[in-house]
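These are the structures in question, set out in turn.
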Structure I
Amino acid sequence: MKLFFREMGEGEPLLVIHGLLGSSDNWLSVGKKLAAHHHVYLLDMRNHGKSPHHPSFTYGDMVQDVLEFMSDLSLSKANFIGHSMGGKVVMTLALQYPLKIAKAVVADMAPKPVSNPFFPILFSAMEAIDPSKIHSRKEAEKLLANSIDNPVIRGFIIKNLERLPEGGFRWRINLGVIKQHLEHIAMYVPEGDPYPGEILFVAGGKSDYIREEDQPLFQKYFPAARVVRIPEAGHWVHFDAPEKFIQLVTNFLNGEIKDSSN
């Protein structure tokens with residue numbers, strides 16, 4: 001599958017893979033700052049953003065999409081950042097195609113099943129809206145507010161609305177297919193041989209996606225892993241603490257981590 005992407009900057013390639021219900025849009029501000037030292041590619045994964053829709057939506061599919069993207073751009077190896085679902089894509093790449101990875105950063109995700117009861121609430125809220133009958137994003141936000149209290153998350157969801165030429169909106173994401181595969185996306189555990197290379201896990205201090213008891217998992221799959229926690233950040237670490245996140249990533253990719261966040 002040919003993925004939609006945005007690119008910026010020059011230098012070593014850095015591929016950024018968003019999380020579930022996200023897109024390259026969510027990474028524009030961070031990407032622009034990382035582009036000061038890298039050639040940044042912000043990808044839209046299948047069934048998300050401006051990339052094509054497809055009835056199959058597995059981590060195996062997404063890994064192959066990334067490999068096809070790299071082949072099309074003649075990228076033999078790249079640095080990676082993956083958030084949440086994108087983090088599991090990056091972990092799977094590392095375990096199964098280690099030679100494709102220079103260094104990897106995983107934002108708030110561990111190599112384990114993750115059950116988040118909030119995602120079914122998001123899907124129900126989105127399905128309750130007929131976007132074709134909405135006249136503005138503000139109207140959509142008011143409707144979402146009935147079931148989603150957090151304005152940041154409402155804004156995150158609204159980014160998935162696309163205005164139609166004839167009026168109204170549509171969901172850019174393939175809502176039905178993503179919902180059908182939600183259990184796989186949540187419960188999947190990356191598989192493959194242990195990855196000996198450099199990989200940084202950035203955890204949100206207010207998130208429970210990465211716990212202290214996950215340390216044996218990191219040692220099993222990623223023996224050289226570094227785990228750094230940003231205390232004030234939640235699951236969307238790059239949004240909640242962008243400057244700290246960018247500094248951590250930059251230091252890591254440059255060969256030095258100045259861990260002042262713990």
Structure II
Amino acid sequence: MNNLALLNVPFADLEIFFLIFVRVASILLLAPIFSYKSIPAMVKILFSLTMTFVLYPIVKDYVNVNITNTVELIVLIVREILLGASFAFCIQFVWAGIEIAAGLVSFMMGFSIANVLSPQTNTQISIITEFESLFAILVFLAIDGHYFVIRSLVESFQLIPIGTFVVNKSLIEFIVQLILVMFSVAVQILAPVVFALIITNIVFGVISRTMPQMNVLIASFPITITIGLFLLGVTLNFAANVMIKYYYQLPSYYNYILRLK
């Protein structure tokens with residue numbers, strides 16, 4: 001047979017099909033939501049294969065590679081994985097900023113000792129971090145962010161054909177800029193809560209100096225937790241707007257990567 005049964009993929013194009021699959025799987029398996037460990041690995045692989053079969057007839061005309069040996073194939077695979085990782089990092093930096101801010105708030109509220117097992121990552125994280133992560137997921141899905149990821153994946157084959165992606169100085173500088181933006185996200189999302197908790201701790205510090213007979217440590221726990229939870233609820237709308245602002249900037253980040261040569 002000249003074709004794979006029922007799949008309409010010529011044997012001569014199997015290498016191209018595999019490289020398309022590598023790019024699709026790299027982006028989907030590293031991007032938030034798609035990469036969560038709560039999703040079975042088999043489901044991720046099957047979804048990546050399904051996307052590859054859908055994209056193959058569309059993007060095969062953009063592929064112009066001549067693989068003559070195994071080394072060239074390995075180099076192409078590494079390039080596709082790096083491209084997928086670069087794409088995924090554009091989204092991950094928003095989540096990372098949220099987790100940094102939430103971790104700081106949890107520590108200041110005394111919740112860092114009450115960690116929970118995150119079903120998304122199978123790691124121990126604070127309750128506040130888990131809450132903010134789930135909230136970020138809901139906001140991302142509400143603005144159809146998952147459709148954006150898939151659409152950008154399709155466009156990547158047109159702007160960066162298989163085998164043409166390279167890691168250069170511009171890409172490294174861009175990633176460094178994203179890391180700086182990550183800390184900006186952390187500051188903007190939960191800055192009001194952190195500022196209020198710092199003021200609260202300063203007030204209790206002054207009280208402990210002026211009223212040494214008072215057990216400030218015991219009294220500060222419920223008050224700090226109450227203030228923190230109240231402000232988290234009050235600033236949810238503000239945090240959502242900050243998340244949406246950065247989510248809407250993702251196309252510009254993706255387009256920058258896609259135009260790197």
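Nothing in this text is a laboratory measurement; each read-out follows from the coordinates by a stated rule. All values derive from a computational prediction rather than experimental measurement. Cβ atoms are built from the backbone, for glycine too; each structure is taken alone.
Summary of computed values
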{"read-out": "Which entry (I, II) yields the derived value 51, 39, 33 for Cα extents along the principal axes in Å", "value": "I"}
{"read-out": "Among I, II, structure where helix-only ellipticity at 222 nm (-39500 (n - 2.57) for each DSSP H run of 4 or more, over all residues; to 500) as derived comes to -10000", "value": "I"}
{"read-out": "Relative contact order in percent (Cα under 8 Å, 6 or more apart) - structure with the largest value, from I, II", "value": "II"}
{"read-out": "Structures I, II, by Kirkwood radius over Cα pairs in Å, for residues 65-112 alone: label with the highest value", "value": "II"}
{"read-out": "For 2.2 (distance in nm of label points 7 Å out along Cα→Cβ at positions 185 and 225, calculated) the corresponding structure among I, II", "value": "I"}
